[in-house]
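Presented below are the structures under discussion, each in the form of structure tokens.
The numbers here are math on the coordinates, done by the rules we state, and not lab data. These numbers were taken from a predicted model, which means no experiment stands behind them. Cβ atoms are built from the backbone, for glycine too; each structure is taken alone.
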Structure P
Amino acid sequence: MSAKPNPRVGLFVTCLVDAIRPGIGFAAIQLLKEAGCRVEVPQAQTCCGQPALNSGDDKDAADLARRTIAAFEGHDYVVLPSGSCAGTMVHAYPELLAGDPEWAARARDFAARTHEITSFLVDVMGYRPQGRRLDATATYHDSCAGLRELGIAAQPRALLASVEGLEMRGLEGNDVCCGFGGTFCVKYSSISNAIVTEKAEAVERTGADLLLSGDLGCLMNMAGKLHRRGAKTRCFHTIEVVAGRAGGPAIGEEG
């Protein structure tokens, strides 16, 4: 896929990034600008509607879909640092609004312009970071939605391969759920805890300094379990490392 020259990109920050880890948003802006994009962050954006959708509240999810689509009309692309939110927009929005004559076509157009950030940087913009170095070992967890809904696997690894000094180590069960699942970890906390315990054990067996992934919810879940186990592994969003912004506190650490 070839990009439009100097595209106008709307960054959908996501609720978790905005409230808990805004540095991921700044990393996204930095990388998009380096890739040659004009970046805007529409102030009208709110939640993508995924929590409502997962709870069976299609009406509120559809209302949030309409609000999001309207906020990003006029942008060449919509980019998110989250595979789960991007998957909701790409797949759920056209389904939610299929029966609405005013919004069905707009939802399809919006979905076609929407990308998870590592996929956008690699597949659309052909971007690779230059001059990045991080002397560390790292392992990578493939988040469920990004992998299964959007096919994201090679793209983050391609970006990380361009970071000098970074040694990537394989993770057993890298494509197995971490137990987060949005509201799943609250509704089924005991099952969630069992799943993330297995994930943490696998991470510890790698001996890696860092655990990287593309969804903040998954990273928060895994970081919390690793911390409670006394592990030294530090957790970062993929683009924080790619942007050279992994020098500060990791996810779950005090600033």
Structure Q
Amino acid sequence: MQSIIIDAHIHIHECYNLGSFFNSAKANFIEKAKQNNIADFLSVLCLTESHNVNQFAKISSFSKRKKKIGDWEITESKNQNSIILIDKNNFKIILIAGRQIVTKEKLEVLALGLIDDPNDGEKIDKILKYVNEKGSISVIPWGVGKWFGNRKQIVEKLVLQNNTFPLYLGDNGNRPFFWRQPNIFSIALRKGVLNIPGSDPLPFIHEVKKPGSFGFIINDNIDIEKPFDSIYKKITDSKTQFKTFGKLEGVYNFIKNQISMQIVKRNRK
């Protein structure tokens, strides 16, 4: 049986060299496969792009123009929201489109598989309904300071009371090792709400090494011609938590990144 190693929270920032980005992902996926004693596997990166960002379209266009990214060739699949990158050693990375949507409540919803680019600012219930109607996967990711107070109550209510559509939480590779996983993850799991984690690379050059370092593993085969359709079914059919992988952030990098992110946010205003 093949395994599918998935990083479900991916940003490709403008400061990244694309070749280095995918080479880093390959190295991380190989390392995680070895750590988990996996010999036969496929690697998957799920994009979670912000509004008005479209690296997926840019990379997809390389396929039509027969343009490579370093050693990587790009081929289309039968799913419009999925492309396949293949390097000179025939190592494959499946890249799936997706969006990170900021809600009115200042929470985030990751829409895995979504090609469309909806506006930010709608209520979370409306966004979750929209993502579900589009046939995408809704993940509410953990973020520094985002699951406190009123927003914590909103997430808990969604986990405890939602019976309308599939919903997932997402742990995050930026969570530092000293910050314990919030209790809502264990509460959610008892309600059948699984953890779909990802690395969440930040907009700094050193973060280009992060893709593929944090995520989860599906121990089953998928149809590589229709990768998103297969992954969607595996995730939404599952009643048990997938095995997760990844090392949490160290103190130095966590503090450095948080200070840098505050500077970035101030400069955007």
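General observations
- The greatest value of distance in nm of label points 7 Å out along Cα→Cβ at positions 167 and 191 among structures P, Q is that of P.
- With relative contact order in percent (Cα under 8 Å, 6 or more apart) derived as 24, matching label from P, Q: Q
- Which entry (P, Q) yields the derived value 50, 42, 36 for Cα extents along the principal axes in Å: Q
- helix-only ellipticity at 222 nm (-39500 (n - 2.57) for each DSSP H run of 4 or more, over all residues; to 500) from the coordinates reads -12000; which among P, Q: P
- Which of P, Q yields 16.9 [mean count of other Cβ atoms within 10 Å over residues 159-166, calculated]: P
- Given 39, 25, 20 for Cα extents along the principal axes in Å, for residues 23-102 alone, calculated: source structure among P, Q: P
- For distance in nm of label points 7 Å out along Cα→Cβ at positions 15 and 55 computed as 1.3, the structure of P, Q it came from: Q
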